[in-house]
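Derivation of every value follows stated rules applied to the coordinates shown; laboratory data play no part. Computed from a prediction, not measured in an experiment: that's the story for all the values here.
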Structure I
Amino acid sequence: MAEEANDGVTPGATTQHLIAGAEAAGARLDKWLAEACPELSRARLAGLIRDGRVSVGGQTITEPKHRIKPGLPVSLEVPPPAPAEAAPQALPLSVVYEDEALIIIDKPAGLVVHPAPGNPDHTLVNALLAHCGDSLSGIGGTRRPGIVHRLDKETSGLLVVAKTDRAHLHLAEQFAAHSAGRTYQALVWGVPKAPSGRLDTLIGRSPSNRTKMAVVRLNGRRAVTNWTVERTWPLVSLLTCRLETGRTHQIRVHLAHLGHPVVGDPLYGRGHASKARGLPEDARLMPLSRQLLHAWRLEITHPYSQERMVFQSETPPDFKQFQGALGPSSEPWGLSEGGSRV
């Protein structure tokens with residue numbers, strides 16, 4: 001068995017490379033790995049499999065009960081130990097709304113939501129602990145107190161955090177039942193051929209690049225994104241994207257699959273960077289430090305009062321600056337001034 005540093009998904013992780021012998025014929029993947037890697041429990045290995053950290057014959061497998069065949073190479077990515085309990089840190093925090101049950105945060109781009117390998121502190125959770133003290137739900141554990149859903153580090157916008165276990169369970173049910181509304185703004189490369197659409201696919205770990213997620217046929221989780229074109233320029237469009245599910249990198253993966261990746265996305269939009277040469281000079285010279293994706297609108301039912309609550313975030317300055325640098329835009333398909341399809 002070889003073991004090496006991993007340059008993929010998780011900083012500090014190691015990858016173990018094994019070969020399934022004759023004894024592996026028909027064996028469950030988690031059981032076989034438990035015998036091959038006795039230093040890891042079967043439950044731990046099952047979790048790693050579900051997280052997409054195991055591949056068999058070059059194919060990512062996410063089912064612990066998967067039956068393996070002899071002779072196939074098996075790769076197992078083992079992340080480093082979890083960081084210690086998060087500590088309070090007095091960081092800037094944009095609070096949109098707060099009461100005894102929950103707090104709505106407008107997260108800036110560049111802020112990680114919770115501590116993880118490579119980002120042990122200076123996260124949103126550290127700031128929340130300083131702001132709320134012990135008044136956060138404990139369901140997420142000591143490293144994710146109050147966290148009901150997440151945003152990527154470089155995605156800005158609205159996030160709801162639970163302050164009590166009761167609120168956490170109620171909010172989590174809303175996200176699971178798709179009754180919580182989440183709408184994003186995205187500036188994307190190109191102009192879609194249709195005014196709107198719905199993407200309903202499976203998303204899983206990319207079989208060719210483990211740093212990415214991808215639309216897959218097998219071993220993925222269902223992901224649904226509804227998108228609408230709001231404004232267009234010759235090379236760029238402004239879309240609103242309403243989530244029905246919340247998979248890792250979902251909007252970024254879906255828009256790239258559609259052929260219109262998010263502007264500035266370093267992971268899913270690399271092949272489209274050359275299009276910047278055709279932009280107006282002010283837009284072409286503007287440095288973009290992140291993908292232009294913003295969690296713009298959030299709708300929830302209050303866990304205690306049952307009141308339907310709607311929050312909307314201001315468009316971030318970098319969005320406004322880039323749109324201004326693009327010049328005059330068009331409203332596609334005759335959308336009236338001030339109208340919205342959201």
Structure II
Amino acid sequence: IQAKERIAKLINKVKPDIVHLHMIDHQISPSILHSIKKHGIPVLQTAHQSKIICPNYRMYNWSKNQICEKCLGGHFYHPIIEKCHKNSRMAGLLISFEAYLHSWIKIYKNNIDLYHVPSKFMGEKFIQAGVDPEKVKHIFYTINIDDYPPRFENENYFVYYGRLEAAKGLKTLLKAMASVKKSKLLLIGTGEERENLEAFSRNLQLNNVEFLGYQAGKKLQKLVANAKFVIIPSECYDNSPLVVYESFCLGKPVIGAKIGGIPELIDHGVNGFHFEAGNYLDLAGCINSLLNNSSRTKQFGRNARRKAELQFSPEIHYNKVMKIYHSIGKKK
């Protein structure tokens with residue numbers, strides 16, 4: 001109720017032509033959609049995650065550590081059975097009830113004019129779940145490329161940076177490291193799996209892996225800029241990971257799992273490699289291929305920076321978003 005009242009006051013004060021929404025599901029709540037539509041204002045929603053089609057946001061079963069699409073098409077009772085949210089049936093009941101309520105009152109269907117999906121993959125899942133294809137528009141995210149000066153020289157290491165959790169495929173990455181002899185891996189980040197991953201690394205007797213913990217800001221940027229390349233070994237449906245955008249801006253090739261929206265960002269054999277998600281031998285082959293050819297790795301880095309300039313810049317993104325605004329603004 002408070003969110004609806006505040007958005008109504010804001011609309012009366014600002015009188016917007018269009019409302020562009022991002023993350024509204026909890027702190028704000030979808031209840032604001034009724035207030036916006038009551039004023040006849042078109043709504044664009046950027047789909048940063050899959051909450052609208054999957055009650056636990058990620059299409060991933062955290063209790064079983066595997067991808068799950070059982071709720072697609074409105075079958076929202078599965079979190080109760082699968083305990084995919086907080087490993088709890090009660091938590092599953094709550095998110096299932098919320099999803100059914102939103103579906104019953106058609107809060108998204110009737111009040112969102114267009115979805116901006118940063119990956120075609122996410123758009124396909126929305127359509128598979130029943131969203132009108134005419135309401136789905138793909139545009140990559142943007143990044144201020146000038147904040148990430150490229151560096152094509154490197155030191156003798158490569159990096160993973162992000163959350164240390166099971167869905168990120170880090171055990172697959174550590175298994176691959178047993179076949180890597182010429183360089184070392186820096187694991188940057190924190191999460192509930194850190195101790196397990198450190199123990200796993202010790203059991204594999206890896207002496208070419210370092211856990212650096214949480215890093216941020218200029219220190220993180222310097223670590224990535226000095227790396228040979230970046231690895232994204234995810235085993236979940238990453239939408240359009242910003243790690244790729246940042247890495248490309250810095251002139252770093254990316255080796256990414258062929259899953260979710262990752263392969264849409266990486267051009268195989270041009271600015272990085274794809275590998276089969278969960279296949280540590282395939283990943284090890286990609287790593288060693290870059291390590292064994294430094295001139296190609298540097299060229300991949302230049303190609304990566306060029307792609308960032310051509311496809312991810314704020315100017316390009318602005319023009320594409322403005323076209324969407326004009327298209328839905330005509331409905332007002």
Structure III
Amino acid sequence: MWPADLENIYNQLHNLNTTHGFAPGSRPFIYQEVIDLGGEAISSSEYTAFGRVTEFKYGAELGNAFRGNNAIKWLINFGQPWGFVPDGDALVFVDNHDNQRGDGGTGGNILTYKTSKLYKMAVAFMLAHPYGYPRIMSSFFFNDTNQGPPHDDSDNILSPTINCDGTCGNGWVCEHRWRQIYNMVAFRNVVAGTSVNDWWDNGNQLIAFCRGGKGFIAFNDQYDTDFKVTLQTCLLPGNYCDIISGSKINGTCTGKTVNVASDGRAYIQILHDEEDGVLAIHELCKEDRGSGFFARYFTDVVKFYSGGHVNTQNNRCCSGNIRRKVCEVP
């Protein structure tokens with residue numbers, strides 16, 4: 001549609017309903033699919049005055065970098081300097097239903113669930129980086145680009161089943177349910193309002209950066225090199241749970257633990273052959289049981305007495321919670 005016609009329609013929309021929790025005067029969030037790769041009949045700038053636009057070059061360039069065709073060290077200024085629309089106008093994504101299948105004019109650089117390690121790295125970067133408003137894909141498995149969603153013999157679409165780990169079955173991918181992705185959504189929420197700082201790279205495919213003093217992320221996209229570097233994380237000292245290899249559950253880490261020293265620095269390790277080439281920590285994933293080796297264990301001291309009875313040793317049975325000492329040995 002002509003931009004003026006769309007603007008006329010949008011201007012007639014009512015404010016969002018305050019009875020559903022929206023602040024008075026809140027307007028609908030609108031984005032428009034505009035495929036502007038340069039030299040098109042239409043341009044993104046025609047539509048940015050009244051809504052965000054899809055920045056198709058974003059996923060293509062990100063895929064190109066994480067595939068190794070362009071070193072990810074150059075992502076240091078990713079965004080408008082790359083010829084993208086301004087930050088406040090961009091709806092960004094790694095893939096969508098069209099370019100997953102080779103459509104959309106962005107070529108073969110697009111990453112999808114089919115290349116899961118690289119895909120998770122690209123999505124993690126998108127969610128960790130402040131440029132644009134991110135959109136996450138949720139797919140179904142396909143081998144034929146004309147293949148429809150999972151269905152029964154009567155062509156009724158099948159609902160996804162939910163596996164024990166929260167992922168989907170029954171022919172559905174559900175990338176939004178992958179731990180590495182939904183934990184990065186939390187990361188983005190935590191670091192909102194901060195900028196990229198303390199960028200580090202090895203001159204090639206290893207990079208890391210902070211988001212203010214709230215979050216830190218590192219990437220190893222080098223197939224033959226281990227990431228083993230002590231870096232500034234910009235976080236307060238303590239033990240932090242890597243939200244890529246695991247989560248923080250009941251105050252403890254289910255994956256890697258990163259120990260941040262008093263100066264904010266930490267030893268970061270991502271081996272080249274790990275399942276995921278990313279490590280991410282933020283201020284809300286700090287372990288709750290203090291720092292140091294002994295703090296990672298809950299222990300009791302048990303006394304054994306040879307012969308006789310407990311009462312003869314002037315001891316009493318414990319009927320309450322045992323108070324643990326900081327120096328108890330596991």
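Looking at structures I, II, III, which one was Rg and Dmax of the Cα atoms in Å, for residues 86-237 alone calculated from, given that it came out as 17.8, 59? The correct label is III. Assuming 21.4, 64 is Rg and Dmax of the Cα atoms in Å as calculated from a single structure, say which of I, II, III it is. Among I, II, III, the structure yielding 21.4, 64 for Rg and Dmax of the Cα atoms in Å is II.
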